[in-house]
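A short reminder: the numbers here are calculations on the coordinates, not readings from a lab. Nothing here was measured: the structure is a model prediction, and the numbers come from that model. Cβ atoms are built from the backbone, for glycine too; each structure is taken alone.
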Structure P
Amino acid sequence: MKILGIDPGTNRIGYGLINDRPLKLIDYGVLEIKERSSKKFLLLAEGLERLITDFKPDFAGVEKIYFAKNQKTAIEVAQARGIILYLLLKNKIAFAEYGPQEIKSAVTGYGLADKKAVAKLVAKLLQIDKLHGHDDASDALAIAITAVNNYRY
């Protein structure tokens, strides 16, 4: 079964795709949106639609919004999440949503672990030397691993 993890953001959306049994890395990366106008939501939708079409995931995990310090950022992340959830539903991909502490706990055993610890344990769980690129991608893989750990077969 292919599990897609998605770490929503305003300009970078992390994604990670893994096989569940055995736990194996398929692909990971970041959809980087440089557009600053509302057109960025269209670019996000097109990029995610391509990922879904190319990889055909069976299940997805999506991180919940966890901050509210900057209302403008929170609103934009919520808008991005809306597009992500819509596309998952449209493509008939079941999904679950997880909070940051739940994700950190599932991967590291400690809900307050830092990003370096999460990335290190994600690499170890997927039996690869090191993850490259933005934290958004390693976070997305952590979300996918959380989904595997919580999925009801």
Structure Q
Amino acid sequence: MFRGGSFHTLDDKGRIIIPARFKGELESRASTDRFFLTILAGGLMAYPLGEWVALEKRILDLEETSPAIWRFKRYFVGSAVECQLDRQSRVVIPQTLKEYAGLDKEIVLVGVLNHFEIWSRDRWEANSKKLDEDMSQEEVLKEIRSLGI
């Protein structure tokens, strides 16, 4: 599982180093260092190859009658790019995805169990403040308690 977060920098060629713990997870989940990168909510989502294939199947099974689902498919799947780590565990972030996520120099990688996310540090810090506020809302706390936490 992808867990934890870490701060990194985007180099001049638009590459980031994927931490060893995430690289190992990519390879163990799919026996490859290939993964899919896509957009969502101002950040980038990185899915191991096997997780991506399963996610595509679930998306294909969604009802086509909803305009919202149709837009989501176009947005999420239409922005997906297959990536592969180089020998130094780096990956080039495509320019369109860098622009979407506002990636400049300082970035954050965050593990979210079956995938990891890539955020600009500024957006991550703003998002974290919002998450802290959300975690104190009673309806959110109720759902969290239902997990036994």
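Percent of Cα pairs over 18 Å apart, for residues 37-124 alone was computed and gave 56; which structure, P, Q, did it come from? Numbers along the way, then the final one.
Values: P: 56; Q: 48.
Source structure for this number: P.
Taking -12500 as the value of helix-only ellipticity at 222 nm (-39500 (n - 2.57) for each DSSP H run of 4 or more, over all residues; to 500) derived from one of the structures shown (P, Q), identify that structure.
Details: P: -15500; Q: -12500.
Derived from Q, not from the others.
When distance in nm of label points 7 Å out along Cα→Cβ at positions 21 and 61 is computed for each of P, Q, which one produces 1.7? Can you show the working numbers first?
Numbers: P: 1.7; Q: 3.1.
Source structure for this number: P.
Comparing Rg/Rh (Cα atoms, Kirkwood Rh) across P, Q, which is largest?
Values: P: 0.94; Q: 0.98.
Top value of Rg/Rh (Cα atoms, Kirkwood Rh), among P, Q, belongs to structure Q.
Matching task: 1.00 is the computed value of FRET efficiency 1/(1 + (r/R0)^6) of positions 13 and 133 (r between Cβ atoms, R0 = 25 Å, to 0.05). Pick the structure from P, Q. Please list the in-between numbers first.
Working: P: 1.00; Q: 0.10.
Considering all the candidates, the number was obtained from P.
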